[in-house]
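What follows draws every value from the coordinates through simple rules; no lab data is involved. All values derive from a computational prediction rather than experimental measurement. Cβ atoms are built from the backbone, for glycine too; each structure is taken alone.
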Structure I
């Protein structure tokens, strides 16, 4: 007798296996999205396509004044969503600037969590060279921010060795938790699902209860995807794109991450139970990304072409 047979009782039957469409809908539920300087039309699109209170991550740009970032976070909150601003620590000249923007985020935009990153500057403007330094500073708790997101890099980082990257991630998680901060990892997008699954399994083993938002590049042209992959240091070979993406019509009209997400869904049982969610980068436009994510969550995306 198999162990599973012991779980059955007379008159009962096993539940019907979950279909791929149902798996996808469950995976995409409560998705989040990253936006850069959303405009009024973008908020209208988000209200149409995204679930209320969805987490909207707001990119930090070096040349955007802090007051403008606070205003965008305020507009995001007013539109009915949960703003999660990026905090690029190398952009700040000192703790006073960080303290000021954190208090503004909290008091004017109702921000409850931030995503802390080092930022793209090769040389910091002030004392913060790494996100860990800000996590250790106590400035987040002082401003009433109790939830923290940090970046994960399944595909690696062009300037940091893999072992150093994983060590830094572990340290930030442990330090954040030691400082009573609720921590979530949001991953950079990549195009190789085997690399992604391997990274997720490793993190699952090390941190069984750690929430992770898995990043995917939303619908966009291949030229746009290559551009952002180059900018973000993500490997984007033709082979990798072919494995991870589904073309929309032809090479010129664009691609979606459907193939990669479908492959992940088929391997999902190996990752459960685990607090995963999906996160979309809106490289091809906020409205297009939100509309596509909603369609996927509702089971409205054609899947027959995924058979190969």
Structure II
């Protein structure tokens, strides 16, 4: 299946009850109208979609064609201390800090739940017992303990879950998700979320033809990086040996950010797409000052 066919089928699957008009389907699939018309014609010929009363609907055969692209699990990295969020992280792990009354990680878990992803793995470390409270609302979470979180960077957490990365999302737990649609039921290729930016001084991607060429800190005409990625079955298998080599054998390997493994040390082994999103889709809260700006309650209380 071609990727443009995949994207259009996914758009129709998300709206399978109400259907979509042609222009709406093209917009949802991020296709030009002329391109969408050609794709629709091909999908209709293969009986993957049908038209009823000027609306397009995915067929059962179309849903079956998407099944090989189904996301099997989400691995959530949640072990770190969150030192830049002090004083609030003295007693609360950063992912469990409330923003507008909701725990940060709950916005991610709700998005995963909405995408009907069946398995959730959460790698925890600092104040690990507190994460048990999530089980009341999200009983399908399985925990992995990372006892190395104080001595190592987040590469240690992904290393602990390295055998679970096939057909899987890897997500940072401290992203406040405003748009649940950034987590999807199906994925076509390995990818990272990114926002096109003329300039950023933060982590970003240099890209070519939609693929990540280089991981940078700061750059022009780049994609601002968000810590949500997806890995196909093939790439998930390759990540196992790459993570083992990087974490156990590479000098200062324990100090790596995990993204540096596939996007820097072993980038020649991976072809990772950038999946565009908008700045307003996700809020990154890295410091206590940023938390106070996002949620004025912390200014008022002085907590």
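Identify the structure, out of I, II, from whose coordinates mean count of other Cβ atoms within 10 Å over residues 221-228 was calculated to give 20.8.
II
To which of I, II does the computed value 1.1 (distance in nm of label points 7 Å out along Cα→Cβ at positions 189 and 229) belong?
The read-out was computed on structure I.
Computing FRET efficiency 1/(1 + (r/R0)^6) of positions 37 and 77 (r between Cβ atoms, R0 = 25 Å, to 0.05) for each of I, II, which one ends up highest?
Ranking I, II on FRET efficiency 1/(1 + (r/R0)^6) of positions 37 and 77 (r between Cβ atoms, R0 = 25 Å, to 0.05), first place is I.
For which of I, II does FRET efficiency 1/(1 + (r/R0)^6) of positions 61 and 85 (r between Cβ atoms, R0 = 25 Å, to 0.05), calculated from the coordinates, equal 0.00?
II
Tell me which of I, II gives -12500 when you compute helix-only ellipticity at 222 nm (-39500 (n - 2.57) for each DSSP H run of 4 or more, over all residues; to 500).
Answer for the origin of the read-out: I.
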